[in-house]
Every structure is written in structure tokens, then in C-alpha cells.
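Asks: Some structures are shown below for you to check.
What follows draws every value from the coordinates through simple rules; no lab data is involved. From a predicted model like this one, the values you see are computed outputs, not experimental measurements. Cβ atoms are built from the backbone, for glycine too; each structure is taken alone.
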Structure I
Amino acid sequence: AAPSYGIEAQNALLKILEEPPNNVCFIMFAKSPNHVLATIKSRLIKEDKRQKIPLKPLDLDLSKLDLKDIYAFLKNLDKENFDSRENQRERIESLLESINRHKIPLNEQELQAFDLAIKANSSYYKLSYNLLPLLLSLLSKKKTP
């Protein structure tokens, strides 16, 4: 498996799919359906076997967010024992899910900040350090009309 396939490789695959050998079954995996040509997707049966695991909700009400709440949330977060980077990444994702649930629009720069927080998390940054700029950005967004 490669991270992406060029147009030439996908066209060769398309030719094989259009005229498959007898008694052959193809199974394809892709990170995203957008990485596959539409002509290939139209000839495949698509199944998403991933299991959606609900994220633990944050103990923070974004609709009433203020500096005091952010401070208390991060202070409590520092007391929690996270046993893995995965759990910390899930907390960052929970914040993003909560933002979506509250219908708070994010621009490209704010979305990139979440990407950076997830990357920093894999570099063993403290979770509260990762969440602080994200939460402050939300607070400033709330205060500016």
C-alpha cells in the first residue's frame, strides 16, 4: 500500500477492474475515497468497516466559556492521569467535536491549530499546553462579534 497513487497507476488499475481475470477478487483499502479516481470508485462496492467510538465529552461548556472556566478546566486536566498519547489525542478531538456540536465555525488557521496540537501531542507536549491556545482562540472568537 502506498500513501497515494498516481493517475497512471490508477488508470492501469481501472483497466484491470474493467476486465478482471477469472476467479479473482480485489480488495482495496484507501485512507480516503478522495484519493481514488471517480471512475474506479464507480466500479467498486464500498464498505466502511471502521467502528465509530464515541469520544468522552469535555467537562467544559463552550457556550458559557470564560477565562475562569478555562483555568479551572486545565488545572483539573493536569491532575488527571492520562495513560497514553492516544487518550490525550482523544481529548483534543473531543474539543473539536464539542465545537462542531455548538456550531462554532472555524477558519483554516484555527483548523491548522488543531492539527498542530495533535502533532505536538505525539511529541509528548503536556495536554494542557496543547489545549490552552485552542481554548483561548475560542474565547477571543466569542468576545469578538
Structure II
Amino acid sequence: MPKEPRKQHPFAKRWAKELEEDGHVQISSFFLENYHRLKPYSLTHGEAMFVVHLMQHKWGVEAPYPGYKTLAKRMAVSDKTARRLAKSLEEKKYLIREIREAQTNKFHLKKLIDALVTLKKTQPKKNRRRSPVPSPS
């Protein structure tokens, strides 16, 4: 039976034990490798990082809802820049902002995820990385 990925590739060996307590963000490798190839509009590096920071607040199917001040601080940009990034993603039809009264916005990423899935379907199948098989001696 194959080992669980966490046991086979522990966080502390990939990064550092000291960083583990702050948690980590699960990001699709396909997103990281292809955000700039999305159609009809590619994502800028800033927009991609905005998505990564949104994913830091996404724990399931529910839309994340961090505040712009939180996102801006974590990205080391102004609140205005964080809002511009969200607006740009919305104009590209990859993000829907749900404005809520007296609460932070919800950021719906389904359209971005759908665009990534559509792009993936146009790509040739990639050979999955496999653990090396020991050669017979």
C-alpha cells in the first residue's frame, strides 16, 4: 500500500520545521504552471498571487471571505491595489465578488476553476511522476 503523501514527503523536509506551525496553502500545480495561458484572458503575476492569497482562506467548497486590508497586508500592497486586482479578475470573468453588508466580501472562484479545467482538457495527458522503482541488482 502506498504511503500517504504527508508521511512520504513531510512539510519539514520540503520547507523547514520552523515554518510548519504557520500552516500551508494547497495550490493546484496546473494553476501555477498555466495561469498565464488561460483563455480568453491570461492572469498577471499579481492576479495569480491574489488568487494564492485567497486560497489561504478557502477550506472547502465555500467561497473565501478575507478582508481587503488582510489581503493587502499579506501581499505588501495597498488596499487600493488589492481591490484593483479583484476588480481585474472580475472583469476577466474569473472572479465573482459577493458584496455583503457589514461583512467582508465573498470571493467566488468557480469561474476561474472552470477555465482551468477547460484549459486542462485541451492539454495532452501528462505522465504522472512516479516513485522510482529500485532496479534489480
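Asks: Work out the source of -0.59 here, i.e. which of I, II gives that when log10 I(q)/I(0) by the Debye sum over Cα atoms at q = 0.16 Å⁻¹, for residues 45-100 alone is computed.
Replies: Computing log10 I(q)/I(0) by the Debye sum over Cα atoms at q = 0.16 Å⁻¹, for residues 45-100 alone on every structure in I, II gives -0.59 only for I.
Asks: Comparing FRET efficiency 1/(1 + (r/R0)^6) of positions 21 and 109 (r between Cβ atoms, R0 = 25 Å, to 0.05) across I, II, which is largest?
Replies: Details: I: 0.00; II: 0.40.
Once FRET efficiency 1/(1 + (r/R0)^6) of positions 21 and 109 (r between Cβ atoms, R0 = 25 Å, to 0.05) is worked out for each structure, II has the highest.
Asks: Out of I, II, which structure matches 18 when relative contact order in percent (Cα under 8 Å, 6 or more apart) is calculated? Don't jump to the answer; show the numbers that get you there.
Replies: On the way: I: 23; II: 18.
Label of the originating structure: II.
Asks: Given that helix-only ellipticity at 222 nm (-39500 (n - 2.57) for each DSSP H run of 4 or more, over all residues; to 500), derived from a single structure, equals -17000, which label among I, II identifies that structure? List each step's numbers first, then the result.
Replies: On the way: I: -17000; II: -12000.
Only structure I yields this read-out.
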